[in-house]
Structure 1
Amino acid sequence: MGLLSGQPWWLQQTLGITAVLLWLALLAVGAVHVRRLSHEQGAVDHKREWSRKLLHIGTGAVIPLAWLFGIDRLIAIPAATAITVVAAVNHRTRLLPAIEDVGRHSYGTVAYGSSITLLLVLFWPERADAVCAGVLVMALGDGLAGMIGSWIQSPSWSLFGHRKSIAGTAVMATTAWLVLIVLAAFSQGSGAVTAPGLITLLAIALIATLLEQLAWLGLDNLTVPIVSGWLWASWQ
């Protein structure tokens, strides 16, 4: 499936890459602005991470964009690999502090890029829907859980030094399920694939939520997308 199916390959790829780069540029500008505001206002720690959460959530849209524009495997995988390498370098150097503005030791950004790259290697483009499932569950589910869970007061606990709460966990499970339902409806409506049923989607969302609890060093950014994408592709 591609938004520009039937168009010359070079035009389709050029427009797709341009759309992705423009989106990433907007995200970067937004993250820098959010970080500047939070620091100027002396925000508490969880609000200082909002620039990172903005990037975390917004980056998830790159995969649906790549799917819609039909970006080729030979472009998608090297691009994802390059971005992961940049994330790894930035993790050490902090050249782009908005990406790593987190008050704890975490490899989350590197793990996130690695999971996207691996999903592309495994499924792109034949099962682009599976890649979207894995990435969007993490991007929206985990991203919103982190923001809303820190905003709403609710009973909480700590696992491997990471605070988890009932509010955040509920947001993760609900968002993941809704994301998968919307993706299933879109996939079936486009005739691309036969998507999993509602009960299967709920099971995937609950498994993703369980894995998100095990966030030691940010490695849930690796496990949640990969397992969610694999389950989507397998449970049909």
Structure 2
Amino acid sequence: MVLNAATARAAPGTLAARVNRWLLAGVAKPVAFGLGLLPAVWLVSAAALNLLGANPAEALERATGDWALRLLCVTLAITPARTVCALPGLARFRRMAGLFTYFYAALHLLAYSWFDMGFELADIAKDIPKRPFILVGFTAMVLMTPLALTSFNRAIKALGARHWQRLHRLVYAVAVLAIVHFFWMRAAKHNFAEVAVYATVLALLLGWRLVRWWRPQRAQMPAR
């Protein structure tokens, strides 16, 4: 019998089944948390040891932004990987990945506010609307904030599952804004190679969701 990859669980004894058992093990979450925190630990250590090159401020800004984008990709990849690879245990890590995405985005905003603007709130308020790529990045951060604040079980119960799911679809807008922010930031240096990689990854992840949503909608359409 052929199993649907979207709904099937891995057969016992297969590699997918063994991976899923590990994902459901108690040690898996602490390991994932350590991996998520590792880039921040490395950046702090590298800054303290003067290993970030001639411009450590720029290196910190760029690295925190890069990690926020990488973890956004990881967060959006969990559902397709869980579905296609029959790994339901991956769902346990979606919340953590999303919160780490917000954590690194917050560090990115902190680095900009500190190194570029010296924590001068009036100057920051003037700079955000003046430079489009900063406005787009700040908008993405604003949209991410309610997602982070409602990523806990109590928030799901308070909002109701349907309203919670609608709210968390803002992550798709965040993904688009993040790519636009990255594109405009690299446009000044005419360096679009990394932008193309991230844009392709996010397009595939969002496209998978669009196709998955469209199929049942199309099936419900009346025949002509």
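Only the coordinates and a few stated rules stand behind these numbers; no lab work does. The structure displayed is predicted, hence computed values, not measured ones.
If you work out Cα Rg over 2.2 N^0.38 Å, for residues 109-172 alone for 1, 2, which one comes out largest? Mind showing how you got there, number by number?
Details: 1: 1.35; 2: 1.43.
That would be structure 2.
A value of 40 was derived for percent of Cα pairs over 25 Å apart; which structure in 1, 2 was it taken from? Each step should come with its number before you reach the end.
Working: 1: 40; 2: 50.
Matching structure: 1.
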